[in-house]
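Every number in this text was worked out from the coordinates using simple rules, so none of it is lab data. Just so you know, these numbers come straight off a predicted model, no measurement behind them. Cβ atoms are built from the backbone, for glycine too; each structure is taken alone.
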Structure I
Amino acid sequence: MGLLNRRAGPGPREKVEKGNTILKRLGVQARPAATFAGGASRFRGEIWVSKDGEEINGKSVMGLMMLAAGQGSKLRVRAEGPDAAEAVREIEALVASRFNED
């Protein structure tokens, strides 16, 4: 198969980024951080979360808590790997649902 006949599309190292605003009244405390990290850990790819120039591993409860993301905080979620788009969609839904708590 020649180069012109190959289908363009996401490969095994797909990269997806999305901004999210924390809506939960009390922000990302221990329970929401654990929910976030647990959900992120289900995916094979890497998940990174950044706030105000600081970036942490999205699969780390402690890292998420250290971001001190209160209500209204802007988080940037970046996922890389074969399931990056699905991971970002699920995380976006979790944040939008206020971590299923409020």
Structure II
Amino acid sequence: MANARAVWAFLVALLALGVLVGAAAAAQLSEQVGLAEGAPAVAVGFVLAVVSLSLARRARFEHQRTLGRVGGAGLATAARVLGLVALIVAVTAALALAVFAVLTLVLD
């Protein structure tokens, strides 16, 4: 028996980090993609990070409920750490975009 929630939590956390890193790389490397176009990616990364944290919490609960028979405690912990990193990156990126928007409005 495998803890499917732990696996999904880990995959969603990786996806959240991938979206955020991909948006940053696209803004850095492409001339058509700027910081303002990265806002939807930051929102998607934030939502995926929150979903990952929720799934990791449910996976840990399921592990405890079954007295460890279902497994996945380590994977749930890894998903929780990656989800927290993705959440911190998404919040930081949102704050950076907000400061950029304010500076753009003030200086123009």
Structure III
Amino acid sequence: MKNHYYEDIYEVTRQIPEGNVSTYGAIADYLALGSARMVGRALSNCNLSGNGDIPAHRVTNRIGELTGRAKFKPPSLMKKLLESEGLLVKNHRVVDFKSKFWHPGEHL
């Protein structure tokens, strides 16, 4: 059973533009959830095959690390999806993260 906040998290995640990333914490703050882990939990329960409508690959930790990659099948898929959108990923981290960061509070 999904928690009631999942759909809110999914809706914000759907708004992250291609070629940008947001963070678990930024989404949690925007939705007043109080916990970045709640966002991670919700995203780990959506389709992480790259074929769904929720671009969970665009959500990283606060410094741009692909900490959610282990939930993707295969784990390298998160990096592959980001790179297909023009982002550079090195050592499991988005290069030039600050310029690619999208905060829902500034755009929604």
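Quick notes on this one:
- Among I, II, III, structure where Cα extents along the principal axes in Å as derived comes to 55, 25, 21: I
- Entry that produces 14.5 once mean count of other Cβ atoms within 10 Å over residues 29-36 is calculated, selected from I, II, III: III
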